[in-house]
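J.: Scrolling down, you'll hit the structures one after another.
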Structure P
Amino acid sequence: MDQPRGLIGGLYRKYKDRDIVWLVPLVVAANARILDYILWLLSSGRGIPKCDDTTWYLNYANNLLANLQNGLDIDDTLYFGYNILLSFLLAVFRDPAAVVLIQGVVAGFSVIFVYKIARLLFTKTTAIIASVFYIGAWDVTMWASYLLSDSFFLSLLLLTVYSMLLALETGRLGHRLLFVAAAGYLFIFRPTGIPVIAVLIPYIVYRLPRPAVAAFLARHRLSLGGAAAALIAGAAYLYLSGALDPFFASLRYNVLKVLYTVYARGFIYDYAHPRDLKFLPDLTVTVANSPVLSFIVNNWDYVSTLYLKRAVAFLGHWVWKVDFGTLGGAYVFIANIMPAVLFLAGTVAAVADRRFAKAAPLWLITLVVFIFCTLLFMDWMYRYRLPAVPFIAIVAAYGAERLVLLAKNARLITYGKRQNADCHPGV
């Protein structure tokens, strides 16, 4: 009997600190949850969920396969990376359901990136809790079942952030090349990738040693200047030749569409809602001959209120259904507000523990997604919020860990004081 116990104890001591011990069950749990839902949809006869964007992606991918030609419309350009990926997968597997299953597996394995990012920035306990939060997030499971760009984008975003942190930690050429490849693909995958890369670049510069950055710029100043000049010259040629006219025309159309169908109606979401802001907008063009600037300046008070409503709506639909009149309503409110409380606790703890600067990408990406949703609109199903979910989960996990540790320490202090108070030494 002692021999098996000794063997088990030896194995535990040998492997207890290895990430693989935790990653295997986490990956299994993530894939089981996501694939179980997708397979249930397929076996029930419902098939993969469909929406207007799904139809557009499928039609575009099939047309791309047939004609091997990409357009210059805003959607053609800004979703180029996903359109190419979807076209390739459809060319290989034919069936959109097979693409969704692959997407689900990728989303399940992406829990590894969540774990690794949290492990690099915080602790193993935080990494485990964050992974559990990721697995339990319904947004991740639901959007993995839709044939849209969101789920693959989330996995690519996690890979980009992890490879960036790894490259900064190790400085190895392989890690740097992996980051450059992931970031470059993220940039052209869908529009959200552009502001994400824009906020990650200052973080990278901040993390790099100043002498090394200065030496690199001095050593490669001619090649960098030449590349910049070539890019500027190329962009100027495309603009002056009219090649980008379809892109700018579609960009203007989409901006005005959002302005006059969403802003002017006071929409919080992309559909009408009882909490929408009702007002009569001033549509006169008075600022720099720009309808957009004129609308915002002439209706700044209404626009500010609309942004505030969207900021509140970012938390979820439950904010419009708060009920403190009953015990059940109070319980539901506490359950719904808990992620925000843990995120706030994690933020405060990161600042107090001097981890905030190193872990800044978590907040930067969350901020980018928040601003994107506030400026554009809060989509009814919260699809646009998805890229921030894993990073919110990591910060919330750190908040949960620190709160538990704080409660444990407080209990030990209280217990120690109570013991001292009850102790009466004899004579």
Structure Q
Amino acid sequence: MTDSKLVKKNSIFVALKGERHDAHRFVGDAVRQGAACVIVHRSVPKAQLGNATAVKVGDTLRALGDLAHFRREQLGLKVLAITGSNGKTTTKEMVAAILAEGKLDGVPLRGAVLKTEGNFNNLVGLPLTLLRLTKKHKVAVVELGTNHPGEIARLTEIADPDLGVITSVAAAHLEGLKSLAGVAREKGSLYRGVRPGGTIAVNLDDPWVRRLGAKFAGKKLTYGTGGQLRAASLRVHAAHGMTFTLQHGRQRARIRLNYLGRHNVTNALGAAALALGAGVSLAAVRRGLARAQPYTMRMQHETWRGVGVLNDSYNANPGSMQAALETLALIGGRGKKTAVLGDMFELGSQSAKAHRELGRVAARAKIDQLYLLGAQAAQVRRGALSAGMSAAQVVVGDDHSDIATRLRPQLRRGDWLLVKGSRGMKMEKVLQELKGVA
């Protein structure tokens, strides 16, 4: 446990020190809650320890990772790791759904698959995920996230994956990773850290991933244009998702997805490649992909008062923004297409340029109406106007409520609405305000 409020009897409490909080202050609380052991990296008063055992280490964060790694090795299960600038969570959900429909070495995996929950993909979240492993688990599907150099290398060291996939390399977290090449180097740590004899899945449609995959000496499964796994005969069924034919060598399977967007077809191919590499059947891939559901606020689609809504408000970067706008444009029907966009964070010195390009992307996608919120809204507006949108089509709001108030009278049955922005923008509040209006 790393939260003293969640400590249970006879558990271990790891006192982490972050930028804002130092859990060493709550060692006494953890002991009173029932902790039998506390792991610390500085001395704490003996009076706080009671009968608990204290283990002093050089770095409690590293100790947490080492404990998780030990648990992973102790159980000897198969670990599949996923990273990338876009599509990590969606791919992880798809892989887990496929595995739950399959077998490994003749043993059914339903109920035996552990997966990353929520945003537990960092140096705290990954260890906490792996420490949930029990003897009933046969496979773990883990997501690895990063915003600074070296994090993926350490996460890979902890997870020690048998298989890995890098979904994409795009302009994200540039404040910490500095450049697209920096993002590629960081993400590439996953391929470099896959176990000897392991397998990677390679997205041939992403030039950076293709380059990183070429350096891997072990077994590879490629997907995308020209890959071993390809998609054909794509059909979009609006609110009902998509269907396509998955081709794997001479094998074919008609796939139904509860997702929208060509980028999610690519995610499905990546998930299929990783799962097939683990040893499950193509039939399990078909069943699992049909069961997989969009994760909360990640291209989650619903209908509200006859309006199709794409809630993609969990996070955003230039690549995911473009994919979301292209998805909105791809949906058929006669209704208007409206996008409500918030700022993209962590782009460093590239922020203004990236937001102007976002406006141009929206204009090229033939979006009918653009509502903008955030410090970079003026840059997005500037880009949209330069690419042909009229001033009347682009609205800059004061806050979430203001945008909802302006937007509501414009929506009609049959229209489609996309809401997206970086996590700190909390763009889901626009939908909450919109639905709360009488």
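J.: For FRET efficiency 1/(1 + (r/R0)^6) of positions 62 and 366 (r between Cβ atoms, R0 = 41 Å, to 0.05), the calculated result is 0.20, so let me know which of P, Q that is.
T.: Details: P: 0.70; Q: 0.20.
Among P, Q, the structure yielding 0.20 for FRET efficiency 1/(1 + (r/R0)^6) of positions 62 and 366 (r between Cβ atoms, R0 = 41 Å, to 0.05) is Q.
J.: State the single structure among P, Q that was used to calculate mean projected area of the Cα convex hull in nm², giving 34.3.
T.: P
J.: Matching task: 2.0 is the computed value of distance in nm of label points 7 Å out along Cα→Cβ at positions 174 and 270. Pick the structure from P, Q.
T.: So the calculation was done on Q.
J.: Work out which structure the value 17 belongs to, where relative contact order in percent (Cα under 8 Å, 6 or more apart) was derived from one of P, Q.
T.: It must be structure P, since only it matches.
J.: Further, regarding this structure: Comparing Cα Rg over 2.2 N^0.38 Å, for residues 198-405 alone across structures P, Q, which is largest?
T.: When Cα Rg over 2.2 N^0.38 Å, for residues 198-405 alone is calculated for P, Q, structure P comes out on top.
J.: Identify the structure, out of P, Q, from whose coordinates helix-only ellipticity at 222 nm (-39500 (n - 2.57) for each DSSP H run of 4 or more, over all residues; to 500) was calculated to give -11000. Could the numbers behind the result be given before it?
T.: Values: P: -24500; Q: -11000.
This figure was derived from Q.
J.: Work out the source of 0.10 here, i.e. which of P, Q gives that when FRET efficiency 1/(1 + (r/R0)^6) of positions 142 and 334 (r between Cβ atoms, R0 = 30 Å, to 0.05) is computed.
T.: This figure was derived from Q.
J.: A further question on this structure: Can you spot which of P, Q the value 0.10 was calculated from, given it is FRET efficiency 1/(1 + (r/R0)^6) of positions 222 and 294 (r between Cβ atoms, R0 = 30 Å, to 0.05)?
T.: It traces back to P.
Throughout, read-outs are computed from the coordinates displayed, never taken from laboratory work. These numbers were taken from a predicted model, which means no experiment stands behind them. Cβ atoms are built from the backbone, for glycine too; each structure is taken alone.
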